[in-house]
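Pasting the structures in now, so scroll down.
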Structure 1
Amino acid sequence: MPRLLVVHHTVSPSLHTLATAVLEAAAAAGLDGVEVVGRPALVAGPVDALGADGYVLVTPANIGYMSGALKHFFDQCYYPCLEQTAGRPYGCVVHGNDDTTGAVRSIEMVAGALGWRRVHLPVTVAGEPSRGDLEAAGELAATVAAVLDADL
């Protein structure tokens with residue numbers, strides 16, 4: 001059964017709301033064969049990444065970069081996952097008070113170095129998430145889950 005790993009760093013109510021939308025949409029995507037697993041970024045590690053077939057990353061934009069917690073996840077996983085996870089699909093949801101550009105760029109750089117393939121444009125949210133933002137985050141998660149179902 002394919003596994004979708006949702007790695008999140010939900011330090012604010014807005015991020016918690018976005019991560020919940022991602023997890024619920026992925027689980028409700030109607031894909032019976034995809035298992036959805038959510039892990040906080042400071043808890044997730046190489047075993048989680050290696051055991052997953054695709055990824056959704058949910059993070060705040062902190063001073064123009066992904067959260068330190070998500071960077072920690074990548075640091076732990078980089079070498080153990082470098083060859084084994086190449087080609088796996090991913091998407092990301094980034095929340096910031098204003099600019100999310102640097103955080104998205106940093107995620108894309110590391111995911112690209114791992115050989116992961118982006119299957120949905122990043123969902124970026126500034127300020128309080130709107131209903132449309134939550135729907136977009138859910139659509140991203142459902143898309144990654146559907147790619148897993150189609151790939152495997």
Structure 2
Amino acid sequence: MAIKKSEEILSEIHRNCQLALQSISDILPEAEDTDVREELLREHDEYEKMCGRAAILAKDKNIELKNPGPIKKAMMWSSIKMSTMTDNSRAHISEMMAQGTVMGITAIKSSLADMSDGQEDEDIRRLAEDVLSMEEKFEKIWKGMIA
């Protein structure tokens with residue numbers, strides 16, 4: 001059972017990072033503010049690193065990771081395009097990113113809470129904690145840009 005939980009958590013981490021990368025890629029062309037663009041690019045790099053770590057762990061542990069489906073990606077793309085069509089201001093994009101980051105934080109916290117102490121894979125736990133810490137920092141940055 002612990003192996004299954006660890007697999008599920010690694011899959012959640014990977015999915016979370018993939019959705020963040022997709023969202024950033026969708027928002028980036030709409031962002032005109034230089035500070036917002038620079039932060040989006042910086043975060044994209046950080047999510048890529050975490051995605052890479054998840055992929056290496058999955059390969060080492062013989063776990064198959066799946067990317068979000070095309071319907072999910074299309075829904076995100078259309079939602080972002082509709083939202084930024086009417087308002088691509090720094091505050092609005094920052095609010096969108098903060099909301100997305102909070103969703104990621106919630107998913108990772110839930111996954112960490114589901115881990116049973118001593119039964120989970122320590123490498124996966126460490127990666128989950130690193131992703132959580134990264135996203136909490138991103139949330140503070142975006143909330144600071146809203147004002």
Structure 3
Amino acid sequence: MKKAPLPIIGWREWIDFPELNIFRTKAKIDTGARSSSLHAFDIHPFQREGKEFIQFRVHPYQRNSRITVQAEAKILDWRHVTSSGGHSQLRPVIVTPIVLDGQIWSIELTLTNRDVMGFRLLLGREALRKRFLVNPGRSFLLSHKA
């Protein structure tokens with residue numbers, strides 16, 4: 001039996017995180033990055049019923065610091081992540097459902113301040129593996145521009 005071809009996404013796509021109440025965030029699809037990263041600030045770990053959680057705020061839209069979403073999630077792990085500039089940073093990792101082109105699946109997200117970066121969300125290859133092929137010359141192939 002022949003497998004169905006994987007859908008093709010562009011180097012930018014619109015992403016939803018329904019459990020975080022974050023919708024239509026522009027993501028950079030980055031196969032050079034292993035992990036995915038979401039812009040977050042005011043990051044505060046806390047305990048609930050003996051489990052580690054994190055509360056954080058997000059400016060989900062590029063060049064807009066007026067709109068803020070507050071979210072919380074259970075912490076999966078703390079990991080050292082090395083940026084493209086070679087700097088290592090200890091980041092909290094959460095698992096949350098993601099929606100793209102009607103598909104819903106859970107991904108791991110590191111939380112870090114991406115204010116100086118062009119995109120609030122970076123989707124790395126682990127989130128895309130066995131789900132999509134990437135066309136680096138096109139944008140918004142599976143999501144429509146706002």
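What to note about this one:
- Read-out helix-only ellipticity at 222 nm (-39500 (n - 2.57) for each DSSP H run of 4 or more, over all residues; to 500), computed value -14500, structure in 1, 2, 3: 1
- Origin of the derived value 1.5 (distance in nm of label points 7 Å out along Cα→Cβ at positions 63 and 103; candidates 1, 2, 3): 1
- Entry that produces 1.53 once Cα Rg over 2.2 N^0.38 Å, for residues 39-86 alone is calculated, selected from 1, 2, 3: 2
- Structures 1, 2, 3, by mean count of other Cβ atoms within 10 Å over residues 55-62: label with the highest value: 1
Quick note: the coordinates plus some simple rules give every number you see, no bench work behind them. Since the structure is predicted, the reported quantities are computational estimates derived from the model, not experimental observations. Cβ atoms are built from the backbone, for glycine too; each structure is taken alone.
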